[in-house]
Structure I
Amino acid sequence: MTETYTPPKVWTWEKGNGGQFANINRPVSGATHEKELPVGKHPFQLYSLGTPNGQKVTIMFEELLAAGHTGAEYDAWLIDIGKGDQFGSGFVEVNPNSKIPALLDRSGPAPVRVFESGAILMYLSEKFGGAFLPSEQPARAEALSWLFWQMGSAPFLGGGFGHFYAYAPVKIKYAIDRYAMETKRQLDVLDKRLADNEYVAGSEYTIADMAIWPWYGGLVKGWQYGDAATFLSTDEYKNVNRWANQIFARPAVTRGRKVNRTSGDPASQLRERHDASDFDTKTQDKVAAE
């Protein structure tokens, strides 16, 4: 029989009662320590980690550069959320919500901060003449609808299914079943959409694909939450798998996925990116040795 929890009349925070991330989760916002953010040589300063949300932005930067937008050069600084870097005073100034990614655009007379991954994708698109976002309707509305679909849906995958399946200190059948069902429903939504469309928003590759792929593409390719792909039977979503492989074959996506990455095959990691040459194998080996 499942143990029943009766909530108290007033909730109180029990430190350490948060599973794998108990050391960084807390019910208040703001900085916990003073720490300035580093600043590199490029107009765009990205402070991030190679999670799905972080990958969205590094993929966008690499796609912009691949498309010839030389002004999109960027420095990508590692924010180690396991160590609480996101609660440093400098980071909180850029993102008061203390979540990665956070962007500082220093290309103008005054720095512009942008936080929330979807907002950053839209900002960069507008900065570079509407790159990867259709300008005409209804294509523009379709791309933005799918972008915001991802922003609203992914928390059920990550904070819902992923947390209770992979990270929660206690396996709760109800929670896992509830979020597994919702994750599969979302995969079905995508699969049906991709049955008649090459990309999520239609015939063009857009920021909607860049936002959705790190989460749902990564899931069907078996990169997230241990054996979650097997548990969720993601092979059955043939159209999602076709799309996931097609996106992954893009060189800019392969590069973007490496940036600020700290886990997995060392060859797939580039902890910080400050120049295009950083992707060179010899450069990576040198950085690793240091």
Structure II
Amino acid sequence: MSDDQQLELIGDAGPTLAQARPRAYIVSIYGLYAREVGGWLSVSAIIRLMAELGVDEPAVRSSVSRLKRRDILEAERIDGSAGYTLSAGARLILDSGDRRIFNRRPASPEDGWILAIFSVPESERRKRHLLRTRLAWLGYGTVSAGVWVAPGHLEDETREVLSRADLGAYVDLFRADYLGFGDLENETRTWWDLTTINSLYQQFHEQHAPLLASWRARRRRDDEAEAFADYVRTITAWRRLPFLDPGLPVKLLPRDWAGVESANTFDALKRRLEAPAHRFVDEVRSA
């Protein structure tokens, strides 16, 4: 799967949480609701669901066509209904992403570190770019040009991702402890852009804490269509952040770190919106 395809599935890692593109919502919908029923959704269901997100039919069809060209969706008719199913490659990336998005744990000091040391010939520059991109998505920081570092608990995921991309031949992995001579907290500021990551977390919390408060204050019966729209927007805004965050031990994080508060906001919105959103999708699929 190309970098462009993986960016579609992870989410644009830009410097702000700007309004998502329609195809990012489609990826979220497929990730949340299509895999549980074999990976397929009808065209009519996609259009109906996207309408709740304020996206009109021409924009939906254009976005689906782009995802099809990138081999993320594949056209398939089931029982005479036109629709699209996730490609095998897209399913693998989404399955792997679930661990990051919903089950990511922070590192502890006892985890130590994992070093990825690599050298890629100039004649294979594409492989070098691919390797750096994969390490960045895994949460690695840069010590020097060919030496990248991550918390040790990412070892299994690193092996899986690099093996799947046929990059293992270019990399040596080492388990490590930090022995000096610099201050480790300061060193992490040079290995990762924690300022930008923290800013993204702050943006997420500022945008979504009022939404959570609004849903908590409701006394009437849930508007399931509205819950669906808010849940998909929340997932779409959140899903890139765990791919940027290395999950450092708490004592190495900035004192104003917004990651924990943002994660709590995300988890609370998930608990509040997940069930009514799913009921709405079930209703659309059965129509």
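Worth pointing out:
- At a computed 2.2 (distance in nm of label points 7 Å out along Cα→Cβ at positions 203 and 235), which of I, II: II
- Comparison of I, II - label where distance in nm of label points 7 Å out along Cα→Cβ at positions 35 and 211 is highest: I
- helix-only ellipticity at 222 nm (-39500 (n - 2.57) for each DSSP H run of 4 or more, over all residues; to 500) derived as -17000 - corresponding label from I, II: II
- Structure responsible for 21, with relative contact order in percent (Cα under 8 Å, 6 or more apart) calculated and labels I, II on offer: I
- Source structure (of I, II) for FRET efficiency 1/(1 + (r/R0)^6) of positions 43 and 179 (r between Cβ atoms, R0 = 35 Å, to 0.05), computed value 0.30: I
- Structure from which 15.1 was derived, mean count of other Cβ atoms within 10 Å over residues 99-106, options I, II: II
Just so you know, all these numbers are worked out from the coordinates, no wet-lab data involved. Bear in mind that the values here come from a model prediction, so they are computed numbers and not experimental data. Cβ atoms are built from the backbone, for glycine too; each structure is taken alone.
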